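So, here come the structures, one by one.
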Structure I
Amino acid sequence: MYVHPTRVGPAGRNLMNEGTVVFAEGRADFGAIGLRAIVHPTPGDYSFLLTHGVQMDKFMQALRCSPTSSNRVCYSGGYGVATYPHRTETTFFTDPIASDLSFNVNNAQHMTEATNRIGYVLLYNDNTRPGWSYADDDGSFLIKHKTKNMILVPEAGGQHNVPITQGTRLVWIACPTDCASDFSRDEYLTYGFLFENQAGQVCLPPGV
């Protein structure tokens, strides 16, 4: 199962704002549905942004409430809200700052501002976790919001006996505490992700 926009046009064009992010089988259209990770340029800061691989002005982020968000789970109150409502949807959306032509991904100040609002960090399922004895658990990780104690998960499924089904949405849930030591190994396997490149090789964003 891969995470990508629910709808995208030929060659990755025509991705609309508020386009839902879903799980779906297959990778034949990798060039049209793939994502791009932009890592913070400061050494030791491994936060990153996620954009659509073709429409790089569309950033993967929580759905903001708007006149067109209808009855979908969304958030209001601006980027500074402490948490999103439970199961807020993930969408692709242009950003008022990071989508502007003046935004420089190599500028640490620009990237800090953007990653604090809509960026991510990875929580590894290995012995980097406090008190964790596993040295390597297949490279899996949770995707956490950089500044909020929230992670991205499938809306349903992911357990050993409950598969994620085609079209399952990617949503936000709050961590019990700080996220770093909140989840068991089984929960990591339920909610965990891998990055994969176009050749089908498991990898991480550059510099991580």
Structure II
Amino acid sequence: MTFNPNDWAGQWESFEHYIASDDPAMQATWSKAEQAALSNPATAPMAAHGIRAFWSMACATTSPEQPRPIAGWRVDAHGDDGFALTWLAEDGDELGTFAYTVHHVVPKGLEGSPTTVFEAADAPAECPFRWLLSIDPMPARGAFAQGGLLSHLHFQYASDLNTLLDMSADPAGTLRNTRWYATMCADEGTIDDRCAIVRALHHLED
């Protein structure tokens, strides 16, 4: 696993916007996703109360320390081992900008995949954004320009690393919360490109 800051650079939009969207094309896509989930015994339970309700719970951007929904990120690459990340609130406020560097990698983190742990050493100790863990953007950020899907990633954050990881059995740590999949998507493209993310998530035919 090789960290590439250029895969992170740019504007990111919360997947919560996809979930709450009232765009007709997105609503139709969610309807098809729910039908597909309900028709499969393996996924039917997650759609029992509505597929968007499930993803709204799983992809919440708030935390016990930080109750304001996060609308997106602005990321500027710098150096070879980090980036500057600005956390953006729904009302347009900037919740903070911090310089994150790679601390270590959890071999089996979110989605059972390698998950990078970042530390913002310039954030106050009590800052809820001091620690960030995330899978790599997938596909790579440049794939969209070549006709691929919009890049997206899953993440968690907290003021204390111990809040996110149990370090008692493994020095790299294991996730304390395996059901929290706060998600950002590359903020570019059209509504059809956003719908394609939902279709891919539920293995729907175009």
Structure III
Amino acid sequence: MFLLLIMSLFISCSTAKEDLANTLFPLKKEKVLSGLDYTEKKSALDENLIAYQVKDMNTFSLYGQYFANEIKNNSATYAGKNYLELLGDAKDINGYKIHLYTQKESEKLEKLLLGKLGKPAFDKGNETERNIIWETSGKIYILNNGNAEIQGEKTKESDLLCLNTNFTTLIINATQATKYSEYLKFRIKNNKKVENYPYSVYNKEEN
């Protein structure tokens, strides 16, 4: 009986899932990717950034929630299959990207982040297209979502980028579609911190 208990504990520990919400960047690449099946390529965000696309999206959770799904069976990651990329270089992981094609998971992700991270630093748009940004605990979360049609099916598509806030240039580039990018440039130039100079103050001053 004791032996069976020990074996059960060993199995549960060896199959434990990592929660991205608990990550503190940077993380050693070898520690994060050890034993995982993944592909490696240059990130579309920055040619100096490496994207490690994890084959099994359920290897990682976000606040205990999982987002693996696809529009149709055997969809590719570029046309209907949700995917996760860990972002970094040859030594460290400094962020991740979650891309969702499915409406159920997109709605779950938005609700989850609003509940866990609280009021966003930036929130523009509507049900058709929305840009939401949070800065918290040394990370910036950039969520873009909107209506889409994938493989002939109407859905809600989402893209979540989470980065170490030290990646200032990359973050500015990633937020260029919004006024938040100009705010970040101003904050960096004037050596201001998000804690005492939030976007809401900048926006009032600019208007």
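Every number in this text was worked out from the coordinates using simple rules, so none of it is lab data. None of the values given here were measured: they were computed from a predicted structure. Cβ atoms are built from the backbone, for glycine too; each structure is taken alone.
What the table shows:
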quantity: Test item: helix-only ellipticity at 222 nm (-39500 (n - 2.57) for each DSSP H run of 4 or more, over all residues; to 500) calculated as -6000, pick one of I, II, III; calculated: II
quantity: Highest-scoring label, criterion being FRET efficiency 1/(1 + (r/R0)^6) of positions 45 and 117 (r between Cβ atoms, R0 = 25 Å, to 0.05), among I, II, III; calculated: I
quantity: Structure (I, II, III) behind the derived value 2.6 of distance in nm of label points 7 Å out along Cα→Cβ at positions 29 and 165; calculated: III
